[in-house]
Structure formats: C-alpha cells, structure tokens
1. For distance in nm of label points 7 Å out along Cα→Cβ at positions 29 and 93, which of the structures 1, 2 scores highest?
2. State the single structure among 1, 2 that was used to calculate P(r) over Cα pairs in 5 Å bins from 0, in percent, for residues 21-68 alone, giving 5, 21, 25, 25, 19, 5, 0.
3. Supply the structure label, taken from 1, 2, corresponding to distance in nm of label points 7 Å out along Cα→Cβ at positions 5 and 53 with the calculated value 4.5.
4. When Rg and Dmax of the Cα atoms in Å is calculated, the result is 17.2, 53; to which of the structures 1, 2 does this value belong?
Structure 1
Amino acid sequence: MERVTISIDGDLLTTLDDLIARRGYANRSEAVRDILRQAIGIDGPNTAQEERKAPCLGALSYVYDHARRNLGRRLIETQHHHHDLTVATLHVHLDHRSCLEVAVLRGTPADLRALADSVTTQRGVRYGGLQLIPVALDPA
C-alpha cells in the first residue's frame with residue numbers, strides 16, 4: 001500500500017470526519033479509499049462498452065467562488081468548448097461570492113464525465129456533481 005499526502009480545507013475535513021463517525025470507519029484512509037472506489041466504480045471495468053457509448057442526459061451542478069481570479073471566464077470557456085453537449089444552463093447568485101450553476105447536458109457518458117471533470121476540478125469550484133440519466137433519445 002502506498003502513502004499519499006493531500007491538502008483539504010478545514011470545513012471539508014470536518015465534513016469528512018463527520019462522515020467517518022456516522023459510517024463507522026476506523027480511520028480517514030479507509031473512508032477516502034471507499035470514496036475513491038465509489039467514484040471509480042461509476043465507469044469501472046465492469047461497465048459494458050455499449051452502455052459507455054449510449055447517449056444519455058446529465059445534470060451537472062456546481063458551486064463556485066465567482067470572485068476567484070478568472071474562474072468565471074474559464075468556466076464559460078469550458079462550456080463554449082463543449083457547446084455541443086450543453087442543452088441549457090441555470091445560474092443562481094447564492095451570496096456575495098458564491099454562485100450555483102446547473103447545466104443540462106446531452107451526450108455519451110464519457111463525454112459528459114470529461115466535461116464535468118473539466119469544470120469541477122477548477123480551483124475555486126467548491127462542490128460539483130454529475131448525475132447521469134440513461135434515456136433512449138429519439139434521433140429525430
């Protein structure tokens with residue numbers, strides 16, 4: 001087993017510790033391993049190739065600090081770069097610094113995950129989640 005070091009802000013660490021207590025993990029390492037397994041399992045080796053390529057809908061929601069230098073511009077550029085996947089976007093001002101965006105997406109699971117990852121991994125995005133919705137889309 002390898003040892004790694006990560007940086008986590010205080011609020012997120014408190015949330016992780018609360019999760020550990022609620023679920024009964026022995027330590028942080030077990031909790032983080034479980035969380036990683038869940039994230040990887042979404043599109044893991046047992047997912048059928050046809051399922052990975054089948055068109056679907058997605059809902060990407062994320063909260064970000066709009067005052068973070070150039071973050072708003074980078075997020076808009078990312079959306080424009082993937083304009084073919086975006087159906088609609090809702091933008092909500094939560095407070096002086098925080099904004100919530102919800103994007104309705106259409107494409108393959110791999111394409112939607114790539115877009116979600118490019119958005120949610122930006123520094124200043126505090127929360128991000130993608131919900132995939134498998135549907136049979138009429139090409140007409």
Structure 2
Amino acid sequence: MAKRVLLVCLGNICRSPAAEGVLRQHAPHLHLDSAGTGAWHSGLPADPRAQAEGRRRGYNYAELRARKVRDDDFTDFNLILGMDRQNIADLHAMAPSGTTASIELFLDGAEVPDPYYDDSFATMFDLIEARARELALIL
C-alpha cells in the first residue's frame with residue numbers, strides 16, 4: 001500500500017500545495033494531499049505567485065484547492081509534514097485522540113519560510129525541491 005502523506009502549512013495556498021505539486025513529480029508512488037491549519041482560503045486555488053513560480057519550474061497544480069486539516073486526516077494519513085514549527089504545534093493541538101499519523105517537519109530540522117508577505121517564492125521552491133528529492137528516496 002502506498003504511503004499516505006499530508007503536507008500542511010498555515011493557509012494551504014503557498015507552501016503545502018507547492019510541496020504537493022513538487023512531490024507528485026518526484027515521488028509518484030506516494031498518495032499526497034495538502035491542507036492548512038486555518039480555513040481562511042478554503043476552496044481557493046494556490047496563490048498566483050506560487051503557481052507562477054511552479055509553472056516556471058515545470059509544476060502545475062492549478063487544480064488544487066485549499067482546505068483546512070480535518071480530524072480524519074490524523075488517521076487517514078501515515079505522515080503529516082508541517083512546513084514550520086508553528087504548524088507542528090497547531091497540528092499537535094488539533095490532533096484528536098486516536099491519532100495514528102506521525103507529525104513531523106517537512107524539512108529535516110528546519111522550516112520552510114512563508115513567502116506570502118515577502119514574495120520569496122523562489123527560495124520556497126528551492127527548499128521544497130531539495131527535500132522532495134530526499135523524500136522520494138526514503139518514503
């Protein structure tokens with residue numbers, strides 16, 4: 001059975017959908033989804049700046065729509081990867097009893113900075129692509 005991985009950031013419009021789009025190409029053997037710890041952008045596509053940088057690099061994830069993390073995500077997925085430490089803290093606070101998923105940082109011991117306010121989408125993709133190549137080999 002394929003490993004099921006949920007990628008999580010704050011609003012599910014920048015980092016986590018980008019990571020999902022990149023991992024879909026680097027690790028097609030994984031069952032992937034993304035979500036946010038907040039519901040502000042639910043139903044909306046990824047940030048246009050993230051999509052533009054993704055297209056420039058050969059990724060297309062325009063069909064993805066933002067959603068909030070749900071209780072069943074904590075049992076439907078084997079692994080939940082948060083983009084920063086606050087995402088991890090929020091995920092642990094949201095996790096219902098009976099959670100079976102492991103909750104870890106996407107980067108090994110580091111954070112993917114949120115590009116929403118400083119327009120650092122190229123840096124975000126650099127970090128995500130490097131980690132996606134690693135994850136494709138170990139997951």
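1. Working: 1: 4.8; 2: 3.7.
Comparing 1, 2, the top value of distance in nm of label points 7 Å out along Cα→Cβ at positions 29 and 93 belongs to 1.
2. Answer by label: 2.
3. 1
4. Answer for the origin of the read-out: 1.
Read the figures in this text as sums done on the coordinates, not as results from a lab. What you are looking at is a predicted structure, and each value in this text was computed from that prediction instead of being measured. Cβ atoms are built from the backbone, for glycine too; each structure is taken alone.
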